[in-house]
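What follows is a group of structures, each given as structure tokens.
Derivation of every value follows stated rules applied to the coordinates shown; laboratory data play no part. A quick note: this is a predicted structure, and the numbers were derived from the prediction, not measured. Cβ atoms are built from the backbone, for glycine too; each structure is taken alone.
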Structure I
Amino acid sequence: MHRRLAGLAILGVGVLTAAGIGSTPAQAAPALSAAVQAAAVPQANTVAHRLGNQNAGVYLDRNGHAVVTVTSAAAARTVRAAGLRTRVVHYSAASLTSTKKSLDRLAGVPDTAWGIDTAHNQVVVTISDSAPKAGAARVLAAAQRYGSEVRVEHTTGHFSTYVRGGDAIQNSQARCSDGFNVRRNGQLMVLTAGHCTNLGGTWSPMGGQVVASNSPGGDEGLITNPSGNGPSQINTGQTISSIGQPTQGEQVTKSGSTTGVTGGTIEAVEQTVNFDVGVIYHLFATDVYSDHGDSGGPGYNGSTGLGTLTGGDTQTTFFYPAWREFNDYGLTLP
């Protein structure tokens with residue numbers, strides 16, 4: 001279980017290299033705090049959206065600065081005038097999104113994945129050596145039709161969701177992890193992974209029942225919390241006061257019932273991953289360490305909730321975005 005997803009790992013290394021050419025650790029600027037990052041991303045997204053088809057997306061560089069990528073010099077001047085960093089690239093966000101959606105028509109080939117790498121202005125396709133040969137060939141052929149807009153990476157092993165073991169929340173079949181304590185129509189609930197709630201049953205220790213479950217496709221589920229004890233906190237004591245949109249390059253921490261608290265960086269967003277349970281869309285990929293039983297656990301940046309853990313391998317972990325879950329289920333924080 002200590003293999004590494006080569007394609008996704010390269011994305012993270014690439015971000016560091018592109019942002020820090022010629023720097024030594026002693027020369028590199030300190031990373032911005034989680035609070036500063038959380039403030040920078042909405043501003044950058046607002047400016048980017050005003051650029052229309054000249055917008056190529058937003059990411060955070062190695063030091064936590066928001067970078068707005070654009071497709072013209074004029075758009076770059078607009079971004080700089082707003083006090084933000086910018087880069088001129090070839091492909092717009094609309095073009096990358098269109099290409100990614102075209103690849104989504106191939107969804108269903110096990111052990112393959114694809115998504116947008118904003119920092120490198122490409123769609124990245126990852127193909128494992130465990131993928132069926134015919135399916136892998138179809139994915140590769142489709143990727144090659146897009147030329148330099150798509151980069152292909154190769155990895156080994158299976159993409160699996162984490163639902164084996166036993167701790168934080170469990171029923172008679174499996175152990176998973178509480179993601180976020182939430183309210184729906186005034187009632188306390190636990191938000192976790194949909195591939196966990198698909199199992200149904202009564203979940204302890206809160207004695208809750210599944211009231212909503214979506215997986216595959218998405219990976220979100222709700223369990224009632226009749227215990228009456230559900231503060232908006234991580235088990236480290238960290239308070240969650242808002243829900244944010246994950247951004248490539250952003251710091252992320254996770255808490256899980258198997259591997260505890262680990263941290264890392266968001267390496268890619270808007271990922272389509274072909275798991276053992278089926279295709280899951282809209283995931284974000286991280287280099288956070290996790291393992292079976294961590295499923296459903298929270299991914300967060302300081303007091304900002306970002307997503308619930310879906311799976312991956314022990315060094316590359318995928319999360320389903322919390323903002324989608326809150327929108328889909330009409331949730332609020334307690």
Structure II
Amino acid sequence: MNTFDFQTRYKLRPRVLRNVFSVDVSTTILDNKINFPICVSPMAAQRLVHPDGEKANARAAMEMGTCFGLSISASASLEEITSAAPEGLKFLQVDPLKELRILTSLIREGENKGFKGIILGADVAILRGRDTKEKTHPIFPPGMKMGIWEFLLAEYNKLMELEGRPSIVNMEYFRKEQPDSSRTWDLVQWLKNTTNLPIIIKGILTGEDARMAATLGVDAIIVSNHGGRQLEDAPATIDVLKEIVTAVEGQCEVYIDGGIRTGNDVFKALALGAKAVFIGRPMLWGIAYDGKDGAKKVLEILQKELKVTMALAGAPTIADIVEEMIVHESHFWAKN
């Protein structure tokens with residue numbers, strides 16, 4: 001999904017002569033207060049972009065008072081993230097694995113390190129393959145490790161030692177062997193039985209799946225098409241957001257990622273019912289530019305733009321952003 005979907009297809013319907021002298025962009029997600037509804041998406045191997053990687057984004061999110069998502073494929077460990085952002089609101093992303101006991105160990109470690117939510121990556125049954133001519137393999141800098149996968153491998157080998165089975169030393173093999181495409185909705189109930197932390201399911205694009213998630217008692221949904229990198233011809237997330245918000249009937253919170261680049265984009269997502277947005281690529285651009293300070297600058301720009309949009313649209317608080325303030329461009333086609 002690109003910014004065309006937000007910026008061109010959806011138009012704002014501003015209200016005027018409202019008191020917008022003071023604009024408040026603060027809100028809550030899962031009962032945690034955040035200074036503005038723009039959070040950092042879980043993304044893999046951020047040290048490919050900057051030596052501080054995930055630590056820079058986690059620190060920026062903490063200093064700006066918003067939420068940071070840590071990917072299971074992060075190049076930083078839980079300890080590093082906790083050290084970089086000890087007071088920050090942090091969610092931990094997990095994926096379906098064959099050996100659930102090591103996922104249990106990871107979740108326990110996340111709980112001990114102060115993470116406040118578990119994100120289940122539901123759209124990674126398999127990783128998207130590419131044409132042989134186009135397929136590339138990332139080249140990792142010398143000494144760069146995959147922090148959480150290192151933890152998982154160590155936990156796996158502890159189990160193998162206890163059971164008298166051979167350990168695994170090849171990380172590449174382990175990372176290919178563990179993902180489990182046979183997992184179903186039962187994994188949600190397993191997570192609920194494993195932790196008291198809120199469960200957020202990421203990767204839902206249909207009302208049917210949203211209703212299933214809500215019925216199973218998840219606490220939140222992230223409407224996501226995995227950055228447009230998984231399934232070809234999947235819809236833009238903004239186009240299915242309203243369907244999903246309607247489907248859950250208020251039983252859980254709904255967030256969205258994908259293609260959000262401006263404060264206007266954030267406003268449009270909130271108007272369609274999202275509680276918050278998660279952003280990915282812009283945060284990578286930020287740390288590539290200037291580490292933690294670059295990431296913080298991205299968040300500052302988006303926060304300021306959102307305030308300006310809210311003032312000009314006549315919405316002094318997040319609660320004042322309502323669906324009537326946005327319309328699809330086709331609304332105008334019917335009138336012409």
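Have a look at I, II and say which one yields 26 for relative contact order in percent (Cα under 8 Å, 6 or more apart), as calculated. Corresponding structure: II. For distance in nm of label points 7 Å out along Cα→Cβ at positions 178 and 282, the highest value in the series I, II is held by structure II.
With Cα extents along the principal axes in Å coming out at 73, 46, 41, pick the structure among I, II it was computed from. Derived from II, not from the others. Each of I, II could give helix-only ellipticity at 222 nm (-39500 (n - 2.57) for each DSSP H run of 4 or more, over all residues; to 500), but the derived value -12000 comes from II. Structures I, II were shown, and log10 I(q)/I(0) by the Debye sum over Cα atoms at q = 0.09, 0.20 Å⁻¹, for residues 42-193 alone at -0.30, -1.38 was computed from II.
Name the one structure among I, II that mean count of other Cβ atoms within 10 Å over residues 242-249 of 18.6 was derived from.
Derived from II, not from the others.
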